[in-house]
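Read-outs: derived from the displayed coordinates by stated rules, not from any lab. This one's a predicted model, so the numbers in the text were calculated from it and none came from an experiment.
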Structure 1
Amino acid sequence: MDGAVAALTDPAERFPVITQVRSELSRYLRTETVGGAVLLIAAAVALLWVNSPWDDSYVAMTEAKLAIPALHLDFTLADWTKDGLLAVFFFVAGLELKRELVVGELADPKRAALPIIAAVGGVVTPALIAVVVGHGTPGMDRGWAIPVATDIAFALAVLAMTGSRIPASARVFLLSLAVVDDLMAIVLIAVLFTTTLALLWLLAAAACFAAWALAQHKRISTPWLYIPLGLVSWYALHEAGIHPTLAGVVLGLLTRVRPDPDEDEAPATRLEHLIQPISAGLCVPLFALFASGVPLDGKVFGELFTDRMALAVILGLLLGKTAGIFGISWLAIRFGVAKRPAGLGYRDMFALSVLGAIGFTVSLLVAELALADVGDGSAVELAKAAVLLTSMAASLAGSALLLRRGRVHQARRDDSALEPE
């Protein structure tokens with residue numbers, strides 16, 4: 001009898017799927033938090049290295065060739081981190097998005113409404129500000145997309161380090177927002193940076209995606225099928241003229257997230273356990289090491305606040321992201337379109353919106369893609385410096401706000417504990 005009562009009162013027994021999803025969310029957040037810390041270290045190493053007397057060795061490393069002539073892959077080491085390793089990051093993002101859409105926060109329309117609406121505001125507003133500020137400058141036809149993305153690992157790392165006393169709903173909101181935000185950024189990459197399209201190679205990629213989906217449907221589990229399909233789909237997209245990292249997110253979205261009755265965990269969960277630590281702890285930090293090496297001198301700092309492209313990135317990220325995420329969230333809650341996350345006030349949501357201005361990984365990628373052919377390369381370096389500076393400013397400002405809000409929440413909990421029953 002006691003066991004039956006416990007089964008009825010214990011949420012883990014009554015709602016095993018919900019409990020599993022929350023456990024996966026906690027594990028995901030822990031991994032991304034550690035990955036975010038490693039990412040920061042890698043970026044700091046790159047900045048110190050390229051601004052040291054040994055800067056020539058850094059340049060030599062990034063420009064070293066690791067080409068495969070037979071496959072027409074004339075890549076440098078920096079290219080491999082950008083086009084290769086980030087495909088792993090996007091695969092994990094695709095898995096997480098699929099899980100959120102099917103069994104997570106985004107599966108419930110009422111709970112999904114706010115982070116989706118906030119993500120839209122956090123993409124549209126920075127893009128509009130960047131277009132207005134940088135109108136007419138070289139590269140702005142695609143450079144307006146630089147400030148639209150929020151970095152998942154970096155933002156979650158800052159939240160974990162400084163927002164531990166904020167309600168757990170803050171982490172769920174920020175993660176859901178960042179995942180949807182990155183999906184929209186991925187779509188922009190596909191649209192903006194596909195100039196010529198090789199139809200036969202595109203069909204080859206589609207065939208790989210169809211084979212992956214069919215294998216999932218047939219419950220095939222051998223990696224000897226999935227690894228070749230992943231590699232061929234990546235190569236096919238590259239040859240088709242589409243940025244190959246998009247193969248990662250497509251394959252992630254095609255992976256099954258609901259376990260069968262005879263399975264301990266779904267394929268997506270197994271793959272996340274296996275690949276996410278590699279993505280967060282190795283792939284993204286290596287990309288940061290190769291992408292964050294921006295020479296910082298008086299000339300660069302001067303241009304950051306006078307060059308219209310740099311100002312478009314800075315204002316788009318810092319003001320556009322914050323105003324877009326918080327402003328549209330406030331309107332959605334005010335007019336009853338969405339509900340405010342449990343336990344969070346508007347000041348908490350404003351602090352989280354500031355974290356949304358951390359644009360690191362995808363913003364650096366878009367900067368390299370959008371401005372690679374502009375001038376002598378100085379535009380890319382300046383845009384990347386703007387992303388780094390703004391992301392650091394957003395992380396510091398967001399941390400200060402979260403620490404303050406954490407003290408408020410802790411004081412409320414202490415007062416509640418002292419009240420007589």
Structure 2
Amino acid sequence: MSLLRRWFDPIRSRWFYQKPTRQEVLPTEHGLNIHLRLDDVYSYLAVQQLPQLEEILSDELKPLKVIISSQAPEPPNHMSAQEWQHYCLNDAQILSKQHRFSFHETPEQPSQEALAQAETILRNTPLQGQDFLYLLEDVFHMLWQKQYGKLRTLYAMASKHHQEQHFPERVFNDDAVLASYFEFSDRKYHAVDDLLRLTRRLKQQKLLTGNPIFLINHIEWREHSISDAEELNEIQALDPELDLYIALEDPVSWLLLAYIKEELADYYNIQLTVYPLSYHGRDWFDWSLATRLSKRTEVAFTPFCRPTKEATYAMAQLYYRVPEEQRIAAMHRILQAVWTQGKDLSFKAHYQELQRELGLELQEVKQEDIQAKLKENDVLCEMKSQPDFPVLELRIDGQSYTFNSLYRVWMIESIFSNVLEEKYKIENEADSSSLTTEDKTNAEREM
């Protein structure tokens with residue numbers, strides 16, 4: 001690592017963290033835009049919130065501008081188109097269940113013919129404002145709920161009775177849109193994951209006339225969905241296991257591991273296993289996003305020294321030199337040194353300092369063994385077919401659940417709640433069946 005990066009990163013990161021990261025007032029002259037694709041399942045979830053959002057927007061942001069794209073970029077993280085499509089449908093189904101969006105039990109991508117008909121309907125309608133947003137929601141329902149008969153009827157009417165309309169708040173283009181997002185003052189907000197962040201910003205600037213209530217089952221950081229002692233004991237007794245596949249140069253790996261270790265692991269008796277990955281170039285991250293996430297999760301962050309490829313290898317070497325039963329604590333300490341104490345572990349003095357702290361003077365691991373382990377972890381992670389890091393696999397009660405990123409940590413507690421709900425349902429059905437059998441036996445005796 002260059003001397004400039006080793007010495008300047010900690011100074012710059014400390015300054016960046018201490019300065020105000022939230023601009024008090026963002027300009028509103030470009031209004032609020034939402035970018036959609038008719039064949040994007042996240043757009044389907046997003047449009048279900050738009051009429052309510054439009055209703056509480058201040059006049060300064062009205063009308064909400066809807067931009068509908070016909071193009072999608074390449075899938076992320078080297079996923080195939082089929083893998084990405086499968087992931088999106090499964091993820092959207094989870095989001096719809098958690099936040100009570102309308103969603104089909106067996107979702108599938110709309111046909112090309114249906115997409116073309118839907119676009120014609122939306123291009124030709126003279127409706128504006130909330131009326132258009134309700135129509136937009138209805139059209140998405142028709143596409144994703146397989147209501148093709150209704151769609152054909154509406155298409156016939158739109159084609160026969162209307163010409164294409166041109167309104168400034170309704171745009172059709174070919175911009176590449178991976179998944180639906182809002183745009184406010186040149187800042188992008190994921191249409192579902194960042195909806196609360198967006199509404200907090202709008203509320204802070206007094207750009208909402210009412211209270212935004214959208215993601216009703218959202219689990220806040222450092223708050224637990226299971227607090228009843230009996231329910232907690234039941235989850236702990238199931239011995240949940242959680243595997244984390246982390247890119248060591250990614251600050252989100254530190255934020256996620258620290259949060260889970262500090263807040264969830266002991267609380268739910270989760271058995272953690274960490275699989276470090278080879279270098280993925282994620283040291284070129286958005287500093288402001290990482291800072292915001294650290295403050296949201298209340299995890300210490302900065303001064304840091306962004307790990308290079310050589311530094312991540314040194315981190316992995318330290319990790320695999322530690323006895324297996326001590327590795328979670330060791331990885332926490334390694335990442336803590338990098339992301340809160342500005343240590344460069346490709347620098348011999350810093351490496352040896354941490355080596356002594358971990359008591360590793362005598363343990364040695366061959367370089368080939370480390371490379372082999374990282375490659376093995378890469379293959380295992382790739383098999384999970386996830387679009388982002390870190391990748392998490394949770395196992396509990398005979399079931400396995402795979403998800404990714406800091407945006408999905410809430411799924412851990414949501415899954416626990418679902419497991420309990422299913423467990424109680426089975427027990428109640430068994431009790432009901434037992435009572436029915438007992439009633440029959442008593443009736444036969446009376447006869």
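Here are the numbers for the structure shown:
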quantity	calculated
Parent structure of the calculated result -16000, given that helix-only ellipticity at 222 nm (-39500 (n - 2.57) for each DSSP H run of 4 or more, over all residues; to 500) is the read-out and 1, 2 the choices	2
Structures 1, 2, by Cα Rg over 2.2 N^0.38 Å, for residues 199-398 alone: label with the highest value	1
For 19 (relative contact order in percent (Cα under 8 Å, 6 or more apart), calculated) the corresponding structure among 1, 2	2
Source structure (of 1, 2) for log10 I(q)/I(0) by the Debye sum over Cα atoms at q = 0.08 Å⁻¹, computed value -0.45	1
